[in-house]
Every structure is written in C-alpha cells, then in structure tokens.
Structure P
Amino acid sequence: MAGRIITDNRTLFADFHSLQAGDIVVGRIRLRPGEESLLLDLVSRGIQLIPSATSQLCSRSKALQARLLGCYMGPGTGVAYDLHDMLRLVGEYDEATPVICKLDRANAGTGILHFSSIEDVYTQTVLGSLRFPFVVQPFYSDCRDVRVVVLGEKVEAYERHNPNNFRHNLHFGGVSSPWPLSEMQTAICRRIMARADFPYAHIDLLVPPTGEVWLTEINLRGGLKGAVLTQQDYLQQVEKVHKQLVAELTGRI
C-alpha cells in the first residue's frame, strides 16, 4: 500500500518523526550545514526521497562529488580533509604544477582558488587560511568549459568562455554559445548521473585539446544564464520528472 506523498519542507519537518516506510518526499530538502545526517535517518526508515539522498548530498558537497565521481574528473583530482591528506598530495604533485582548489560549499565560482603550486596550498592550510574539506586538482589550461543541462530526455549544452579570467562562470564575465554535445559526451553525462543517482542535473565538463571529457561539477539545479531553456521550462521539466518517479515508486509499493 502506497504511503503519503509530501511535497513541501514545512510538512516534512512538522511530521518528520511520524513518517513511515513507503512515504515519499518529493523535492530538494532544505538543510542547514550539519543537518545532512537527517537524510540518512529518512533513508534508513524506508522513506523514499525524490531526488535521491545521494544526489542531494552531492549537490551540497564538492568533496563528496570528488569522492564518488573522481574517476570522471581530471587526472590528479583529490580531496583534502586534513593536513595528512595535504602532505600526501604534496608528495603526489610536481611542485611546479599550478593548482586549483574548490571550497566545499561555495557556488557560482566564488570558491574556485588558483595557486602557483601545491606547496602554496599546503602553506595556506597550515596557517588556517583554507578550511577543510576542499577539492584539489591541477590547473588545466586551454580547456573548453561546457555546461550540460539534463532534464529527462531533454538535454541542452552550451560553452562558457571568459577571455580575461580562468573562471568561465557567466557570473564572472563569461559569454555563452551553443555546444554540439556528442553521443560520447552525452553518454558520459548519463553515466555520471547514474553513479550518483541524479534524476536530472546541471553538469559542468572540461574538454581539453586532446578531446577527453572531464567532470568538474554536478548539481541538481544551477543558473540558466546562457541557456535557451527558460526558468519556466526548467520547472515544468523537473515537475515532469518528479511525477514520473512518483508513479514508478507507487506502482511498486
């Protein structure tokens, strides 16, 4: 027998302790930092989440993205949780390699930091200027930056480019142009989504001159600046995906 279907956060938290296995919570759950473990409690009680708990957690944490999806990211990508991790990374990097750090919860390009070497990163962590955890990776130059929006069968891709800044994010002066997403790139996006259980996603890719495809970030939602897709289109497509997933779940219960 199908349970309750909850579609708003107010009802979710008002009835949190009375929820039972088979109940379905639809929509992203608003959580303050430190409340993420509530998702574990819901899942362990048999409550179905749409989107999944894994996708919601990944959307909140770049460090978790790198842990789960690191095999799709550029070579040398790692996560630093403490100084022991930093010492390990110092040993793995060439000291002359420029480095990018991604702060765990920063969005819209505000947490992307550039350093001249891994030793500079280590110095800043020892001095307390960088807060753990964060993602570390080499600075990949001459790469194309591609945003892919996947909403069910609807897929849109566009390139972001900023000639004056390595941050191609459109909030930092970048411009966009349509990107002809190849079958291979589409397949990689689908595999990334399947691994982290994303029913829809905003996916940022780097395409180096060699033609490889590397994931930089994935989120359940993101800015649509530069996209043909409108905000209304986006919300309608998300609602469509939600309804399809609810129908699948209720049909199995």
Structure Q
Amino acid sequence: MRYRRANTIGDQRGFTLVEIAIVLVVVALMIAGFLKGQELIDSSRVRTLADTSSGVRTAYLAFLDRYGKIPGDWAASDASIGIGVPVNNPAAAVATSNNGRLDNPAGANVYAEPNAMWEQLSRADFVQGSFAGVNAVPTSNNGLTPLNVFGAPIIVGRTNEYLDAASPAPSQLHVYVGRFVPVSAMRELDVKTDDGFPRSGALRATIATATIFTGGPSGWGGMDSNCVDAASPPNWNVSADSQDCNAVLMF
C-alpha cells in the first residue's frame, strides 16, 4: 500500500485581508475599551478626592454647629460628656485645647489636636471609621487619620506650606488632599472644584518639601517638585506625569 505524502507547504493558507481586518478591528475595540475603562476609573478617583476633601470640611462645620465646639480642640473630658461617649483625646496636658481653634504648634503636641479631631468626629458619627486620636505622626496604616483614595493620610491643620501662602494668611484652616495623587488627577480636581491653577483659589498645591507639621520622615505635606511647572502663573505640569502630587483645600 502506498501512502501519499501531504504537501504541507502547499496546503498552508495565509490570512485573508478580511480576516486581518477583523482582527485589527477586535484589537482596536479592546484597546478602546481598556482606555475608556481607565478613564472611568480615573474620573471616579477624582470624584472621590473631591467628595472626601469637601466632606471633611462639611463634617467639621456640622460638628461645630451641633456642639458649639471645635472638633479636636475640645478637651477630652468635656467632649466625652458633650458627645455622650468616651473620648480620649486631646489629653489634658495639651495646653492649646479649649482655646477655640484647631492648633498644630511646633513641638511635642504638633499632632495632638489634628488627630484628636478625627477621633471626635468619628465618635460623634460625622465621619466613618474609628480613629485612635493619639498625638503621633500619621502613617498609611496606624489608624490615626482617614486615607485618600491613593492611600495617603488626610490631615487638617494651619500652615504656610502651600503656594502663595501669604494670600490668604496661613492661619486659615485647610485639608491636605494627600500625597500620591497623579498630576493629571490633581489638575482635573482643581478644574472641577476650583480655578484650575495650583497657586490661586481655594485649592493650592503644597510646597515640594514640607518642614513644619506635615514634614518629618513621611513628608505628608510635600509632593514631587515636578507637579507644578515654572510658568507665571504656574500650571499643573501634566506633561511631567508625576504620580506624587498634593494640595490643600482651604476652609
């Protein structure tokens, strides 16, 4: 019996132009779907940043309206009675408590009131979560502050470590949006909630290197120096594509 040897080379068939076109269309649709999905994720993160930052301000003012006291400034013993649940901070040794403002003085008690603010707001059910309130540098995992959508602590205080801090005066209370925000997201946040410029309005870029209050080993008040360009007035430097930007939202 004789067997016919298949002509494998002759039997091979290439893709037709129609088949190639179909593949290219499918690939294009997949890429477009991925890009659209990423765009939706980025927009969702920006909305979360906006809602969280404004929500802090709303909770702070609502607490003040209900109790007539500044959250975090209210001494723990009095706050426990006023809120109706045990409150541990600020400790009795904090000299600035009950003076009618949230303080972050240089020295040992720099985080005493800002961290106590989160404990008091949570005990009064104005923010979700449970916060220890102790006087220590916040981290991404020690439960002293809420975290932004990128995992950085959200801190409230009074500093001059943001662009054009002389106007308004640095005594104005502000919320740190938090580090690790991509510059494109920060610009979108500024455009949606303010004037779009990092040196003016209610949303301001922080300085690159923080030294007071949010300085220290974590540098929560700083950001990558490439987040803002050298123009006058400066812009969010989207072309640099930094992934570590920060800003403050002033009350």
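Observations on the model:
- Entry that produces 61, 41, 28 once Cα extents along the principal axes in Å is calculated, selected from P, Q: P
- Entry that produces 18 once relative contact order in percent (Cα under 8 Å, 6 or more apart) is calculated, selected from P, Q: P
- Structure (P, Q) behind the derived value 27.9 of mean count of other Cβ atoms within 10 Å over residues 112-119: Q
- When volume of the Cα convex hull per residue in Å³, for residues 160-223 alone is computed for each of P, Q, the one that comes out at 77 is Q.
- Ranking P, Q by mean count of other Cβ atoms within 10 Å over residues 64-71, the structure that comes out highest: P
- Structure from which 1.5 was derived, distance in nm of label points 7 Å out along Cα→Cβ at positions 176 and 200, options P, Q: P
Computed from the coordinates by the stated procedures, all read-outs in this text should not be read as laboratory data. The model shown is predicted, which means the values in this text are computed figures rather than measured ones. Cβ atoms are built from the backbone, for glycine too; each structure is taken alone.
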